[in-house]
Structure I
Amino acid sequence: MESHTYKVKGMHCASCSAIIEKILKKINGVHSAEVNYGTETAKVAFDASQTSPHHLSKKIEMLGYSLAIPTAASMGMSESEHAAHTGLGQSKAEKLAEIASMRRMVISAIPLAAFSALVMGWEILVQFGALPAVPSLWREFFHHLLPLMATYVLFVVGKPYLLGLYRFFRHGAANMDTLIGLGTAAAYIYSFSVTALEGPLGSLINVENTYYDVTIIVIAFITLGKYLEASAKLRTGDAIEKLLNLQAKTALVIRDGKEIEIPVEQIVHGELIIIKPAGRIPVDGVLVDGSSFVDESMITGEPMPVKKTIGDTVVAGTLNTNSSFTFKATKVGSETMLAHIISMVAEAQGSRAPIQALADKVSGVFVPIVLIISLVTLGFWLLVGTEYLGFSQALAFGLTSFIGVLVIACPCALGLATPTAIIVGVGKGAKEGILVKDAATLEKLHKVSIVIMDKTGTITRGKPELVSLKNMSDKSDAEIIAILASLENKSEHPIAHAVVSYAKEKSIALLPVEKFDMIKGKGIAGIVEGAEYRVGSAKFAGEFGAILPNLLQDTTEGKTPVILVEGNTVLAVAMVADQIKPEAVSAVKDLHALGIKVVMLTGDNKDTAAFIASQAGIDEVIAEVLPEDKMKKIKELQASGKIVAMAGDGVNDAPALAQADVGIAMATGTDVAIESAGITLLHGDISKLVKAIRLSKLTMRGIKQNLFWAFIYNIVGIPLAAGVLFPFFGWLLSPVFAGFAMAMSSVSVVLNSLRIKTRKI
């Protein structure tokens, strides 16, 4: 089973997506299909032995749509691919060309609409005696000019809507274009018939009533609305575009002893790459020569550059600030962290939230229902209205209502309500260092009632650090650290690394070590500056008769003692511990403020877990648990009706992350954890979890606002257009106003979604 996301060409409205999705699902071999109007994409899972992308595209081409099938050359992280991904389902160039074409149509149609509105307004004011009557010569001129203007607007500017009408009659597939095409074509055909057959029809109907102006103004307004909508939608996908701009286009590599510049897509594993000052790092790798400071704000969110020396990793998209260095490529193309981030954001922006299901169902059946309502409205006016108003007036009112219902019933706002908010919300999250895997995760997050956190790497930093030194000798602290670090430098133990790292931070030089000996499971020994020392645990030091200080308090707090012994004398005790992240305390406090309970779930011992939990303000601690126990605990909470979020970073957390309603991985953790989670916090900052929850609440609020106004617009607009209030108040909604209102509803939904960008989380 294969699953791919394709750009869809030819979509104009929400009902288009419903039509395409219905057709794709019927194709033999297709397991599932999701078509998203907001991103103009189709995510299709299919059996490659039964069908193919080209076959899928061919099935929808008869209705005027098509799938853009990527070539093999564009499947990597090449520049061509970068140019083809803006989160909009189209390349930036294609989208801009489409918008430019729409702009030309708007520029040609709006003056004609303004002129038509002027003529129509003048005639209305004449009826009320507010303006003098138009001279007969000018009236005759307008009488012949309006049909020409309407012909241009309908058949040139309104061509997409006529094609929609054609698809309806040819294939029975109705969308928004069908409604617009039917309404404006009906107004044009009626008006043309009246103009051409003025004499024969004069005795039956009022031949002075034509609707050329309706055809012109409605199409102009709707085209303007679609242009504004497309322009606004372009801004919703700029998160990915900004990420893409971080990608270097070329790289300076060493091949056959020579420095040559190559396109970034030609870099291979193991390639030696030179980075000059102010150069952008093209792929992920490890430093092999030189040192520098690298701006990693893209990944870490921290503004201060990070020092990089031999053996340190560098990430694609980050920026070298001062010195040149050479690194070896370890991850290229789509393997890089930047590529992974881009892929995750694009996938999330194209996914559908569960809340969208209602809008999708409504949009799918909306158009046929509207067609029925419009025909019933026309029939009612002709049957009932004729008795009270006369046939001529009833026909005029019936036609006005018929066109008004067709025009105002656009489900576009409904189709845009969810995807536009999701696109903006996911993009804002990426900017804040919060990667959302799919829309469903973003929706569920705001409902979370319990957050479960792993200890190591989530609440704590995930690596041992030297936190204190108790010096019981006549040597200085620097001398003690020099001896300790010199001996530990020969060891590969994580605690040894903590001591050595501390010495490097304090710029304490290491000393030569003679007769180094490693006693497995106990400690190390060696001679430094002529004196023999032993370093190890309390048990190891006790074997030589050393008298130890009281370490109970420290060990209870999760600290590990590193004891330096000379002969049987304890010279110093260094305490090593995995420190709590400073942001963890504020994160727990903020979660409590949101009414969310926080639980620590860890495999560490109870005393250490309890101490860390008390420091962080965590509500409940469950320690000494296995990976399967973590998952079991989450299941128990879910069974009691709780919505559970799990935050972790290790391989052992993967089952729990997958089981949780929302899995949250630290980007500083393992790939397995990240793949199992629905949300990734880029720089391992647990306080970003609070921002993610606030982002979810903000996005869901925007979606609900969009859906409310989209539904209200149609619920109120359709009866008004049908003339329900005419018998009581004499109100009959003009198709012109219906067209304007319809166009503005879609624009307002997009603009409301864009507000998410500006809100602080």
Structure II
Amino acid sequence: MPADKLYVSVFENDDEAFEMWTKQIGVAEDHMVRLGREDNFWEHGSGPCGPCSEIYFDRGPEKGCGKPDCHVGCDCDRYVEVWNLVFSQFDSDGNGHYTEMEHKNIDTGMGLERLACVMQGVDNLFEVDTVQNIMKHVCRIAGVTYNEDEKVDVALRVITDHIRSTTFMIGDGVMPSNAGRGYVLRRLLRRAARYGRLIGIEKPFLYEVVETVIHENASAYPELEEKKAYIRKIVEEEEKTFAKTIDKGFDMLSGILTQLKSEGKDMVSGEDAFKLSDTYGFPIDLTEEIAAEQGVSVDRDRFAALVEEQRNRAREDYHNKAGSSWAEGGLQIDAPATVFTGYTHNAEEDAKVIAIFRDGEAVDTAAEGEPAVVVLDKTPFYAESGGQIGDSGSVTTPDSTFTVETTSKTENGHYLHLGAMTEGALHVGDTVSAKIDADKRSRTMRNHTAAHLLQAALRTVLGDHVHQAGQLVTDSRCRFDFSHFAAMTHEEIKKVEALVNEKILEAIPVVTQELPIAEARKLGAMALFGEKYGDIVRVVTVGDYSVEFCGGTHADNTAKLGLFRILSESSVASGVRRIEAVTGTGVLELLDSYEETMASAAKAMKLSNTTGLAEHCASLVAENKAKDRQIESLNQKISDAQMAAIFDNAKEINGVKVVSAMLSGTTPQVLRKMGDTIKDMKEPVIAVLASVNGEKGNLVCACSAPARDKGAHAGKIVQRVAAVTGGKGGGKPDSAMAGIGKTYMVDEALMALDGIAAEFLKED
């Protein structure tokens, strides 16, 4: 990079930086520029801030604005900032007051992509070779060319930018979700997919572009290549999910627009737009775009008001929870933090009561029968944290018993023993014996230790992308949420279960130690994302199989877990799975319940024992299948009997037979059967069949292939017909169903079919 093309800016009165650049670095003074606060002072609200110094590259006068006073800092494209240094010198209160920082520092950064633009002599990031190759891939899929249509160009740039970001985010372990960084990822993916639709890409395609993103970056980021299959899969699954969302949104919006047209209105209500966005994930700007195509506007102000109302409700809910009587700030405790002794002790014989609270108010005494919160100077009770439940037990004196139902703690480290006085009275200042429910603690410890083994086994079987996404450890079971994109197979579940039991049988010591956080990270200890850790952390190690940051309680040897059994595997959210499992006596209790269930089933089937239960169940299933076939045969006969009659009122529109019929009392199954017969006809037919049973009704629309060739679409037609009754539905071009809203309007809806069908059919 030619030195004569480089310019340096400093803050207007920063003589120290000016002299360092000119006298120590050797930058010519005519290549130095002093800029004001707007350009060369970094500040973002309250916190560290200070003057800046920036390096610019001169792209030449032909890239400039042509003004005589064009200079470094001008808004034109001539001078491009490629490097920035922030001298963090002050601490701002956000209100214009600055104090000198005790520990000053320099924050520096280079704009890699800007530098690439400069080195390759292009005008923007999207013309850099590696990025261009990604965009070209998108162009091939869409069948478009860059730099021919501005609207298309915008879409291509958005897609290219977003798929680059999402590829790296997933490679770093981020999973699509509805919160935090996962939500950002989901928004980026969905925005890219939506822009794909705007340029004519109807199918999932981003997962294909991932290949090019990884190829272009593999030399610098080899880990992307290693995770390629996983990244592709995540993107593909998210695209498919969003495609379903979009389709549902389109169907609902189409029904809304049809109804508005029939009512002579030209504005989608804020309520409908909000429902589309909030319930179906249908973007508001896409709603506006589709509506505009039909000359309909959207009540954006009302939509924005509803969004704000929702945010306010969320804030209020949060504050209500945070403002409960047990929350930090609700209890004022003028004493040092509680000393926790429960890692090594089940009881504390000489603890002292330092505070008692009743209904959020400090009191001196808790009397028999009263609920209360008791605070001790030291305690063996584990406070609910990290997904592990709080301990229960008792706090006693020779004359009183306070039964502890659970334990929590404040942010200041005071342990709150929540429960009730069951005998006598307890006073502030009393010396007590605090004893936990040892059996409950032991069961909880087994389940918590199992959670560590489970995470390691999941990473072994499924891959390193697996990370804890939440957990609940109780005395009865372990619930573990983890990042994964698909349901586990039966074989994978059994493999994980076998691995955990293998480690239990190996009788591996479980070691806990407190270490400086840097040392713990060197050991490879896994941390929970978003969790705050101090300088000293507690590390739980299970041989060379599992190393994790964890403040919970654990068995000291895997053998004490006894057995491990997975109860269920299910979905919690997109990209997050949940396993529920039991250990030790929990497994025995599970086996007992299985035996009881089998015995009850045998008794219900009048069997003397469970020996022949499986064979008897198989026989019942076969018998039911035979009955299902009989029912199917009867439905077919009913369908055949009614089929001939419904064509008596057929009308011909543009060479297509259009049929509607009301078949009261007919089941939805029979309607569908009749629809299947119609859609397979060789002549052009559109049929809408209705049935009302009590207060509920259904519509079935079927279009034969010759009718579909002329423009018929069952899903869209039934949607329009159902809208007349206030009902909703949709489906495929050949067959579709809808629910009837107002059953008394069925006849009116069927009468509207001819006009609706005519709108779809092409003239011969």
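Quick check on the output: 5.8 is distance in nm of label points 7 Å out along Cα→Cβ at positions 447 and 487, derived from one of I, II. Which one produced it? Walk me through the intermediate numbers first.
On the way: I: 5.8; II: 2.5.
Matching structure: I.
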Checklist entry - Of the structures labelled I, II, which one yields 7.4 when distance in nm of label points 7 Å out along Cα→Cβ at positions 135 and 599 is computed from its coordinates? => result II
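For which of I, II does helix-only ellipticity at 222 nm (-39500 (n - 2.57) for each DSSP H run of 4 or more, over all residues; to 500), calculated from the coordinates, equal -16500?
Working: I: -16500; II: -13000.
So the calculation was done on I.
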Item to check | Identity of the structure behind 13 (criterion: relative contact order in percent (Cα under 8 Å, 6 or more apart), calculated), options I, II | outcome: I
Checklist entry - When FRET efficiency 1/(1 + (r/R0)^6) of positions 431 and 703 (r between Cβ atoms, R0 = 30 Å, to 0.05) is calculated, the result is 0.95; to which of the structures I, II does this value belong? => result I
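Using Rg/Rh (Cα atoms, Kirkwood Rh) for the comparison, can you identify which of I, II gives the largest number? Present the calculation step by step, with values, prior to reporting the outcome.
Values: I: 1.13; II: 1.04.
Comparing I, II by Rg/Rh (Cα atoms, Kirkwood Rh), the maximum is at I.
Quick note: the coordinates plus some simple rules give every number you see, no bench work behind them. Computed from a prediction, not measured in an experiment: that's the story for all the values here. Cβ atoms are built from the backbone, for glycine too; each structure is taken alone.
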